[in-house]
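Structures for review follow.
No lab work stands behind these numbers, since they all come straight from the coordinates. Keep in mind that what you see is a predicted model, and the values were worked out from it rather than measured. Cβ atoms are built from the backbone, for glycine too; each structure is taken alone.
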Structure P
Amino acid sequence: MTLPPLTLYLAAPRGFCAGVDRAIKIVELALQKWGAPVYVRHEIVHNKFVVDALRAQGAVFVEELDDCPVDRPVIFSAHGVPKSVPAAAQARQMIAVDATCPLVTKVHNEAQRHSEAGLQMVMIGHQGHPETIGTMGQLPVGEVLLVETAADVAGLMVRDPARLAYITQTTLSVDDTAEIVAALQARFPAIVGPHKEDICYATTNRQAAVKAIAGKIEALLVIGAPNSSNSRRLVEVGRSAGCAYAQLVQRASEIDWRALEGVTSVGVTAGASAPEVLVNEVIDAFRARFDTRVELVETAQENIEFKVPRILRETL
């Protein structure tokens, strides 16, 4: 049987970023150092495949510190935690390892600096997302106001319009965030922005790569988890860039092949917490159904690496 021809445009960069790579390595090193079980507060990164693999090695995932025994190590997820969490771990004399992405920690430090200078913070982020909860939890209640859309800016009740700064979640849509920042600057001309962009390099690069392939494709598949902010933003970016069919799939088994009947060009990318093995799985699934030609579209190269915490660099 002759297979229909199809070109797969593979976006690059895609998949794991340096912060995710580091977080997974932290759990693996902790298991080597202390043995199983090692407790992780919240999913270390938002990807079921990764979490299941670490669970099989002896990691136990919990939502709250109270669910961890005091005599076992606890790891804080890559998304970051409110200040109260490490303080509680210290009070319980637990071994705690912080896997917060250094680029999220940068935003935490920024918020702290602005607060010490007497500025109230506005955070652009998604309510309920662990990163937003962690960042807002760096300062006392009321010191960080959350906005999710440009429309939210009109309803902000601030202490002093002349003494404001804004920070953002690291995994937002670059274009949507620019719109919200413009609304903030229009209403509060004195508002202070980040010294360096808060949206992380990996989020920006993956969105740029999707924009680069959007004009070439009839459909876009983003490999990532439904609770992964950066993966969901890639779907939105694809649609905004003119790709009529853009779908989030966790792995090849979730692809809706009926929706792809008759297409000759498909784009594939992966969120920052999705491993490359899942990308290869998707490519193999296409090769089984189409005469597939794979074309790489690379818009940037990434060579960033973050060190693991000192407690894990010590002799295992």
Structure Q
Amino acid sequence: MPSEQKGIGYALGAFLIWGICPIYFKWLAAVPAGEILTHRIIWSCVLLLCLLLGTRQWYKVQQVLRQPRQLLNLTISALLVAGNWLLFIWSVNHDHLLEASLGYYINPLLNILLGMVFLGERLRRLQWLAVALATIGVLIQVIMLGHLPWIALTLAGSFGIYGLIRKQIPVDAQSGLFVETLLLLPLALIYLFGFADSATSQLTHNPLSLNLLLMAAGVVTTVPLLLFTAGARLIPLSTLGFIQYLGPSLMFLLAITLYDEPIQGAKLLTFAFIWLALALFSLESWHRARRARHSAVA
């Protein structure tokens, strides 16, 4: 199979898992979001440790652990991604999946602004128009419903800043995620065994099926990230940009079909503006990539 087809397959697998993972979190609706987060951290750390040792990549982690500046940056990124995970789990299990999907639609547009502000990137005309349309979409919800879509904006903002920080840390995805979960591990263990007092916090009292579901949090967290990393290396960024909308689109469909979340006119209008903004953004990226390929051939 050609490498680009493999890359598309990896990327589709990653965003398919991210898109349907709300089903998994709904199965754990009886478990508080904070406990689910601790299991994500603990079992991701275990799985990544096994992968690093199995592929003899532990030396990369050792290199990171010797660099205090990288550790500081990874501590900040770890706290951001943990907050993102916690809010996403909470929103899914409190019937806010529509707003969560909106956040991941907004994320690529927010990345444009973060690149402009912090990395000195220049916005092209259609990108400015896309950002303006997204802003109008958010304002419509504020005016018609009287409140900000805070879940969507917090998810988009935390993941966008997380990506900005990780972009500037010279660490591969697997080692970086392991160090992040390793840094969070003491907090997760202290919370789970010292403060959590729900009916599901004692693993020895849980049925085996529930404990297996909790342990699967490591797979749900780690596998799509590894697929995404593998795919991103093999396909153009413009192609990856198109595929990334699969995740929030599946979340949107799950919310309105499987979980019957109501979608008022204001929310639908907000989604319409975001979708139009993303269409312009994708079209501009596709044209730019096409021009680049033609220039390279010439």
### Task
Work out the source of 21.0, 71 here, i.e. which of P, Q gives that when Rg and Dmax of the Cα atoms in Å is computed.
P
### Query
Which of P, Q yields 48, 28, 25 for Cα extents along the principal axes in Å, for residues 122-225 alone, as computed?
P
#### Entry: For 19.0 (mean count of other Cβ atoms within 10 Å over residues 18-25, calculated) the corresponding structure among P, Q
Q
### Task
Assign the value -26500, calculated as helix-only ellipticity at 222 nm (-39500 (n - 2.57) for each DSSP H run of 4 or more, over all residues; to 500), to the correct structure from P, Q.
Q
### Answer label among P, Q for the case where mean count of other Cβ atoms within 10 Å over residues 210-217, calculated from the coordinates, equals 20.0
P
### Query
If distance in nm of label points 7 Å out along Cα→Cβ at positions 234 and 266 is computed to be 4.5, which of P, Q is the source?
Q
### Given 27 for relative contact order in percent (Cα under 8 Å, 6 or more apart), calculated: source structure among P, Q
P
### Task
Given a value of 3.8 for distance in nm of label points 7 Å out along Cα→Cβ at positions 98 and 218, point me to the structure among P, Q it was derived from.
Q
